[in-house]
1. Once FRET efficiency 1/(1 + (r/R0)^6) of positions 23 and 159 (r between Cβ atoms, R0 = 30 Å, to 0.05) is calculated for all of P, Q, which comes out largest?
2. Of structures P, Q, which gives 10 when percent of Cα pairs over 22 Å apart, for residues 15-94 alone is computed from the coordinates?
3. Consider the structures P, Q: one of them gives 29 for relative contact order in percent (Cα under 8 Å, 6 or more apart) as calculated from the coordinates. Say which.
4. Looking just at mean count of other Cβ atoms within 10 Å over residues 71-78, which of the labels P, Q belongs to the structure with the highest value?
5. Which one of P, Q has Kirkwood radius over Cα pairs in Å, as calculated from the coordinates, equal to 18.7?
6. Of structures P, Q, which gives -16500 when helix-only ellipticity at 222 nm (-39500 (n - 2.57) for each DSSP H run of 4 or more, over all residues; to 500) is computed from the coordinates?
7. For structures P, Q, calculate distance in nm of label points 7 Å out along Cα→Cβ at positions 79 and 151 and state which one comes out highest.
8. Given a value of 15.4 for mean count of other Cβ atoms within 10 Å over residues 31-38, calculated from one of P, Q, which structure does it belong to?
Structure P
Amino acid sequence: MEAKENRDFRDAVVKAVGDSIFTCYQCYKCSAGCPVCFAMDLQPHQVIRAVLFMQRERVLSSRTIWLCASCETCTTRCPNEINIAKVMDTLRHLQQASGNQSRESKIPIFHNAFLASIKKSGRVHELSMIRDYSLNSGDFREKLKTGGWRNDVKLGIKMFLRGKLKILPPRCKGIKEVRNIFHLSEEHKKT
């Protein structure tokens, strides 16, 4: 059963990214150029290798998939044009679909709050994103206990006065198109 699960895992990544992933010959160029590699438990080339070797648990429990900044430096540097940034994104989706708790428990919550903000208004609205993140991550209760919310309020006021923080979400001309992208993405995940 576990072997089939691991094979299905690899096949799901290949389906999302393409067969080019099999051309990885571990040149390490992706890892050498990664600006956040120093904080990762698996370097990008190790993630690719683990996917190919069907090491589902190792990859999905890795901090790396959540620490990836999606800057696409790895993809640009790859001599075989493997879309490593898309691999990381696919792995984030698979990790969330697995239902297992991530070792980076707050990053997936931030990820979801960020995407929900874009889906709702077509752009990021920081205040609603902060609210959603704080309520879902437990930060709100923690900051109430410790008084850490005072620093956040001071910073928020400073940002508001400089025009960096808007009370209302910005208007987006293409909101229907943005929502359609989310709808198509959700439909694609089901297949």
Structure Q
Amino acid sequence: MDGKTDNDVLLHACCGPCASHCVPALRALGREPVLFFSNSNLDSREEYDRRLAAARALAAAEGVRLVADPYDPAAWERAVAGFEGEPEGGARCDRCFRHNLGRAAAAAAAGGFAAFSTSLTVSPHKNSPRVFAAGREAAERTPGAPPFLEADFKKKDGFLDSVRRARALGLYRQSYCGCKYSKRREDARTRDAPAG
């Protein structure tokens, strides 16, 4: 990951659809993103591969580089151990943010990036101040890490733009966060939904 400029940002990409808004938003700020797909929280290798394929399709469409972090669900399980019973959006999610953004901070440090950020904040289901706190903590705890760029990508209809752009690019768009705990919640919601 060498050859960076002062404007390069390593963008943790939770998925292709979310990042589809973030890439042009960062470019509008004069920054050039490199996608970092690090999502060991995903509940299966199959889901990881589907989301990685969508991120690769976005990278090709936008002409940006993509770096894929190895899938290591055991490391993620250790990071959230003891918080398995937390509700969606609770303390388990904070630990998940810290894990994934810690991986991004380490990759940004190793690659000599000027900053790192995340596409997580484009989602209306993610609390941006909590994501920012995890990003700042990751930067502080990682030797040589650049600053975390706090960008609230959901502002100015960022989420709606991500939905529109993902549809236009034909990107796979998931119906749940990605971890096995959110998958169980989505499965229960779908099972209990009234027919119609």
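Laboratory data are not the source of any read-out in this text; all were calculated from the coordinates shown. Computed from a prediction, not measured in an experiment: that's the story for all the values here. Cβ atoms are built from the backbone, for glycine too; each structure is taken alone.
1. Going through P, Q one by one, FRET efficiency 1/(1 + (r/R0)^6) of positions 23 and 159 (r between Cβ atoms, R0 = 30 Å, to 0.05) is largest in Q.
2. For percent of Cα pairs over 22 Å apart, for residues 15-94 alone, the value 10 is produced by structure P.
3. On the way: P: 17; Q: 29.
That value comes from structure Q.
4. Evaluating mean count of other Cβ atoms within 10 Å over residues 71-78 on every structure, the highest lands on P.
5. Numbers: P: 18.7; Q: 16.8.
Going label by label, the one that fits is P.
6. Working: P: -19500; Q: -16500.
Matching structure: Q.
7. P
8. Comparing all candidates, it corresponds to P.
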